[in-house]
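What follows are several structures.
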Structure P
């Protein structure tokens, strides 16, 4: 496998060359493709963390897998480059000891990719379920699964135009301004990387927050889309789950990274409508359950798991948790470990990648 240059940015649907993590792709059989990825030593979004950098963020490795779904479709199944893609389900599980530790050089990762299922219509294959195993330094560090489909641009335009017309939305969306939570409360340093609003407690002892839709963000909105990107939805789940777990005393600090996540995308999230992210009550030993909703619609749901659950500590006050940008939060050591991830379930309605 080669690591000396990235794959073409259009092949992985990225605008910035710096955001392309894949460097090579080789087909090893009818149902197997091997991908090469290089993770940067310090990424402005994924490595923006309050805790010690004891390993790469699993969400960065998941992004490398997400880029792989385009490579498999375009390079090996001859899906045209202008086709549009929909996420159905996404999951990952961090294996012991987890994603590679940052060092003096970028991390080279080999991702074995297997086609588990082909969705077919009269026109041929229209979607795949892929299983990924990421290997670094001769050890498996993460597994992931992505279920997705694609469609020609003409069908996409009819679909999106019809949906927005039914909602009485303009042709070009304008995202509303939403105040950000203080980044330290969700384990971030840079305020621009906090993607939820100050949180509020719910009647069932969960938390709720608005999604921040910053269309100028260079990673979450690497290129223009007319809806909320799937990776932004996953990051909202992660950040709200961290805040909820700290509030419940399940995590002692907001510096933990998820070790397993399973998400189902059910419909598009429109940029110009409020997007509410909510958790249920957080219990020791259980995944944090999250939903993403817009008026009248469930957009996505997820389960997030953290590695360690420290001894119960007093819940943070509502005022401290719901603080807007500004101020600093005290943070103890980062948590690390392993966990078992849930398996993929059923197809959802999907969201654009």
Structure Q
């Protein structure tokens, strides 16, 4: 995998308002229809002004780096996340903000992962994409890109307005580790059910100051390790001991995100509790998250979750599954001892849970 750099001349003045690095990883936003091949092909970003002429009105210095080969977001890996974090680290002092163009299917996972890898972030890192390719007439790509760039460039008193990893999509700016893809065929593809919007774009962009993370006081720290020895266990009525055992007894497994019902409830079958207890005795961390898009895990509120609380399963509060699995990969990658790993999984690290 390599990174191709393209300089974009937007007719910016000698004294630009901001410098933005655009990182193209793949996805619908960067695709165009090839009339000869009769299918979608990756867009040549050196020609972006032809597709988005509005960029010429910006007083920004724009640079595009493109990951080659481009990644279908369904194929995204931990290695891709580490590469993105490395690109931010290498270019951090040269740009005021970063816009990452990414496929929508796993954007919430990638935004969550980046939020954990980029500690003490004080510049915007904004993920955006599109449901319709940039070359089509009724595309959402242009508006998403233009507004994401505008948000990434916005400062107050010399400081970035949104110093965190975000998702911008269809007029909404969401915290990256709070977003979830909820729609596959309409433009309003992302929501943040358990946390308020950071901003909403209309005639003007309205920012909701109280929802935005404060600027950190420590310098940026970029992490480069995540542990892939994790799994998601989704409970459902009729689930069998064989299915649960096949996951919990996976060789080398270190962490499990367990999707439970409602406020963190699970069946009280003895075989399930025995398998969970056996896994924890082997040092596997189990994080309890709700299958509901809204609400929070409250272990012990009902009889069907009290057993989980008593055995020491970690309550995920109101975290999304996307943030939970990437958080577990990140925390396990820190290689802390049992006590500190559990403490970090319970803690609010980047605004991903409400405590």
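Thinking only about distance in nm of label points 7 Å out along Cα→Cβ at positions 57 and 217, which of P, Q has the largest value?
Q
Taking helix-only ellipticity at 222 nm (-39500 (n - 2.57) for each DSSP H run of 4 or more, over all residues; to 500) from the coordinates of each of P, Q, which one would give -8000?
Traced to structure Q.
Matching task: 19.4, 58 is the computed value of Rg and Dmax of the Cα atoms in Å. Pick the structure from P, Q.
The value was obtained from structure P.
Using the calculated result 15 for relative contact order in percent (Cα under 8 Å, 6 or more apart), pick out the matching structure from P, Q.
The structure behind it is Q.
When mean count of other Cβ atoms within 10 Å over residues 97-104 is computed for each of P, Q, which one produces 15.8?
P
Only the coordinates and a few stated rules stand behind these numbers; no lab work does. Just so it is clear, the structure is predicted and the values come from calculations on it, not from any experiment. Cβ atoms are built from the backbone, for glycine too; each structure is taken alone.
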